[in-house]
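Below are structures written as structure tokens.
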Structure P
């Protein structure tokens, strides 16, 4: 019966809930300590895990199947990689910009994007396969209704009447938002989103369920308060503030995570995040 439910993002398919908790819980505890909160026992924190739903089936080769620019699908995958590229170029002088991308054929344009992103601090050390795989998981979430429903079901099952706060990272913030919107009668909770892509127009925001109306997303009925935390260098959180999309009730906070702008651990260890979670907890224990 968890007071805090954590929701992970993309690229966790070969891990599991207990493995992730060993990484997240110490960082969560550090953030709460900086906020002056006594902390929450480990047994009162759970992970809504869905990474295994993206795990590829076995195949005859060794390792994961290789992916290259020619495997990138038009639509969400292509546009997401290009948006990441464009944003990285505005942040780092060593990342060459796309220029007039309309004159280039898709495979060549995507290859340029992958090459440029490989030189960014954000994607340093990450191969093309992992970059493409990240974009592919986002695409699958939005285009596979069965998968989308099963992922949301994992979170719905983890949240109980005793849950006080949901802390959702990256794609997990999309899962949390849609799950809470679909559960208007659920007891009230606080929502803390970290490195969220929810405000990215066309690719994410306009594909949400329920569909936004007149440029504004619906407020999830069970949410008492919503705190959104973003690092300015986080390429996934292309729209740093969610208030303009979901209303003035969202409290947007800006932090600095150093070189690991999208990593959940520096998000959790940041004092503003700790204060947001501590403020969402009802009582010390």
Structure Q
């Protein structure tokens, strides 16, 4: 292992057990179901309780980013142990987590002037952020330097994609995050937009009313991506994800394997509270990131 510690905010949805296995430390987001009391995702409120609030109580939870102090508390032990810090955050376009980490970096550099503290905007979130972290950890395990891993993330984030179907557009509206999707609102909240997250920005890849059709559209958008870019799917690692609906995930998994032949697939993962608070129950998507070897590292 290298003499640097990899960190990430909790928007990566990798889970604490997998993160520990890979030597990654997480700084979780906060979740509130009453809009007054906030709890650290997973550590202080389970995903089961969180999704029960959304699906059974039809509630609209809120999230809050990790604080500056959260990042200081996470980074300090590694710095005291003589390690450098490499932190990946959720895309800046969806949260100010990056700013919290950058402020913590500035404050800690005064106490640890000889240490390196690198904070990176992943331009993605959830499963794509997770896949990027897994590649970063694999590079570290294989003896790659902090500079190599940093260079990889700057390249990989330009090719990483999330193609997903919003579960319930009303969550984006209530949360004030409807942004570029505003033209789809106003009496059309029953539709399920197909969203493309790339280069840190969201765009609409299609719309549908039925979930089954939406999953097919995600496969079509993915197939179109590789056709237009000329990229080789076998150079990528991928994972499908959902938050609350699992009974059609086997079919979706096979559909995506047909859409991106040769790609390395991980088992489906659960989309966590940070993203789900804004996209609603039933959110399902496909995330893929380019492996580090194919950038020449």
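Any read-out appearing in this document is the output of simple, stated calculations on the displayed coordinates, not a laboratory observation. As the structure is a computational prediction, the values presented were derived from the model and not from experiment. Cβ atoms are built from the backbone, for glycine too; each structure is taken alone.
Given a value of 0.85 for FRET efficiency 1/(1 + (r/R0)^6) of positions 109 and 133 (r between Cβ atoms, R0 = 25 Å, to 0.05), point me to the structure among P, Q it was derived from. Source structure for this number: P. In this comparison of P, Q, the computed figure 14.6 for mean count of other Cβ atoms within 10 Å over residues 13-20 is attributed to P. Quick one: relative contact order in percent (Cα under 8 Å, 6 or more apart) came out at 21 when computed from one of P, Q, so which one is it? Answer by label: Q. With semi-axes √(5λ) of the Cα gyration tensor in Å coming out at 31, 20, 19, pick the structure among P, Q it was computed from. Only one of P, Q returns 31, 20, 19 for semi-axes √(5λ) of the Cα gyration tensor in Å, namely P.
Comparing distance in nm of label points 7 Å out along Cα→Cβ at positions 117 and 245 across structures P, Q, the highest figure is found for Q.
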